[in-house]
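*Asks:* The data blocks that follow each hold one structure.
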Structure P
Amino acid sequence: MLAKKFRLPIGKWIKEKKGKSINKKSNFFILKSNLNGLKFSRFGVVVSSKISKSAVRRNYIKRIILDFIRIEKLYEIIGKDYLIIVLPSISKFKKSEIEKELKKIL
C-alpha cells in the first residue's frame with residue numbers, strides 16, 4: 001500500500017479543484033492531474049460499484065494500482081495530484097494487463 005502522505009484525499013480534491021486539470025483517457029482509466037505545490041505527488045483511485053458489486057474485487061483493483069505506483073516510485077514526481085478513475089472495462093482483465101495500461105497512461 002502507498003504511504004498516507006502520498007494518498008490523495010479525494011473528497012477535498014474535488015471540492016478545492018484549483019486551476020486547470022489535465023485529463024487523459026485510456027481503455028481502462030481516466031487520469032486527472034493537477035498541480036499541488038508539494039515536493040511529492042499524491043494519488044487517488046476511484047473504483048465505483050459499476051466495476052463490480054463485490055467490495056473485495058474493487059479493493060483488489062485499487063490495490064493493484066496503488067502497488068504499481070509504489071513499486072515504480074511514481075510518487076517522487078514533483079508537485080502533482082493524480083486522480084485515477086477506473087472504467088468498467090477493467091473487470092475482465094488480469095493484473096499484468098492492468099499494469100501495462102498504467103505504464104502507458106502514467
Structure Q
Amino acid sequence: MAGKFELKRSKNDKFYFSLLAGNGQTILSSEMYEAKASAVNGIASVKANAGNDARYDKLNSGKGDPYFVLKAGNHQVIGNSQMYSSEASRDAGIESCKTNGTSAETVDLT
C-alpha cells in the first residue's frame with residue numbers, strides 16, 4: 001500500500017497535514033495553518049523537498065530521543081517526525097519520507 005498525505009482541520013479551525021507510510025504510521029506532521037491553501041502549499045513543499053538529503057536535519061530531543069525535521073530551501077521547517085527509539089529507526093523514517101513524500105496522494109479530510 002502506498003503512502004498518503006492526510007489533510008485535516010483541527011478543533012480550532014486550523015489546517016494541518018500528516019504524511020503516512022503505507023502501513024498507516026505517521027512519518028511527518030506539519031504545523032497548524034490558518035488557511036487550507038497554506039496547508040496544501042505545505043504538502044507541495046514536502047513533495048518538492050523530500051527527495052533531497054540536504055533538507056533533513058537529524059536532531060535529538062531534550063531526553064535524547066532521535067527525530068528529524070524536513071526544511072524547505074528557505075530553511076523554514078515544513079514538518080517534524082515522531083520521536084524514535086534509535087538513530088537507525090530515525091534514519092529509516094527519513095528514507096520512508098523520501099520514498100513516500102515525493103509522490104503520495106492527498107486525502108482531503110477537511
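Coordinate-derived values only; no laboratory data. Just so you know, these numbers come straight off a predicted model, no measurement behind them. Cβ atoms are built from the backbone, for glycine too; each structure is taken alone.
*Asks:* Quick check: 37 is what I get for relative contact order in percent (Cα under 8 Å, 6 or more apart), calculated from one of P, Q. Which structure matches?
*Replies:* On the way: P: 37; Q: 32.
This value belongs to structure P.
*Asks:* Upon calculation of distance in nm of label points 7 Å out along Cα→Cβ at positions 58 and 74 from the atomic coordinates, which of the structures P, Q produces 2.9?
*Replies:* Working through the options, I get structure Q.
*Asks:* P, Q: which one has distance in nm of label points 7 Å out along Cα→Cβ at positions 10 and 66, as calculated, at 2.9?
*Replies:* It traces back to Q.
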